[in-house]
Structure I
């Protein structure tokens, strides 16, 4: 099947998934991760080790090779404690894709061109098969902002959005960068920004002080939509981006 659509796929199954099949209609998100481990072999081994209780449906190696670890209609264990819009525990509703990358802990690096080429093919296939909205292709940090940073600020969300495989604002950088680090002085604008985050899909983080929760949410938003500066502070540029996203 995969060969017919130009994807080379190697079955390399993991036992880390829920044994009950889900319906095709239940799949409505794709979650992108990085491995955050020192070596590719160690990452694959962990995803296949039953003791780790971690897995994903697909793994994209640095050379672009794709491993199929868990069949789509089974819940892989990749999202953990997570939520987006009105959905919780996103393993139930998503397909997880892992990409080899050292991650922030070991020397975060650019994703290889071969990885992104393979990812685009895989996303195109999954989006069509499961009728997934471009706004429902998410990063792990979007759904678990206090726990995760992946796939991180070097992940090419803007490029994927140009290929209708992701969500991005349509503002020109030269027009909004001048508002960077300009503090929001209006309480109304600050409240509206966080209201926009909820409309986009981000949720307040339970169990944390509201001020700490907000900081994590802002960083997750910036890591996704304003990748060149992640400081956890809401400025005018972030506000304008949020306004643009909820209006298109």
Structure II
């Protein structure tokens, strides 16, 4: 399989573009690519370019040859609002969510969220999460970058979500409604997933007020990182392109 790299700037036919430092290191030191090897590059706005590697001094560049208008985006736009889990589980959720076709991930801070972020630490973590999404797009051949929003308190997220025209779903083990019982949505879907320990009663009430409808994934209680991916995979099987 031809390696793929994200270049976060406009691309044009015949151009020679320098790979970002991390991509260049991965190409030369990890993949051991050489001068003239074919690679694909994409700018995140749709489609990809075939090119060949060039070594120019200490830099690594790509000579662009031709463009392919390939998108690989699912017909269903899904936003996953994930209450922050412990440790590095968020990296896994972002990586697998991108592979499954999520359009946007909204990290939210709930009362039972173990991780608490603010200030410079929040900015660093948000940047890291976006890089995880970029790497996942490179791997799974998506040509549009899934957005990872900065973390916000649950109350702020609910206020913003209430203004959107999405179908709003909340994963709730006690809910009677199943995804398979629902009609195919004609609008986007926002899926809200709780932290370890679940949402508190007041948070569930606030989500209901914001228009979120409870939906169950079956009789087994899933971990937060499993629940989000199981729901996303089910939605893509029912309403997407699986």
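The value 7, 30, 30, 19, 11, 3, 0 for P(r) over Cα pairs in 10 Å bins from 0, in percent was derived from one model only; which of I, II is it? The read-out comes from structure II.
Among candidates I, II, the computation of semi-axes √(5λ) of the Cα gyration tensor in Å, for residues 69-196 alone that gave 27, 19, 16 used structure I.
Comparison across structures I, II (criterion: distance in nm of label points 7 Å out along Cα→Cβ at positions 77 and 173) gives the highest value for I. So FRET efficiency 1/(1 + (r/R0)^6) of positions 101 and 181 (r between Cβ atoms, R0 = 35 Å, to 0.05), computed for just one structure, reads 0.95; which one of I, II is that? Corresponding structure: II.
Among the shown structures I, II, from which was the value 3.6 of distance in nm of label points 7 Å out along Cα→Cβ at positions 125 and 221 calculated? Label of the source structure: I.
Laboratory data are not the source of any read-out in this text; all were calculated from the coordinates shown. As the structure is a prediction and not an experimental result, all values here were calculated from the model. Cβ atoms are built from the backbone, for glycine too; each structure is taken alone.
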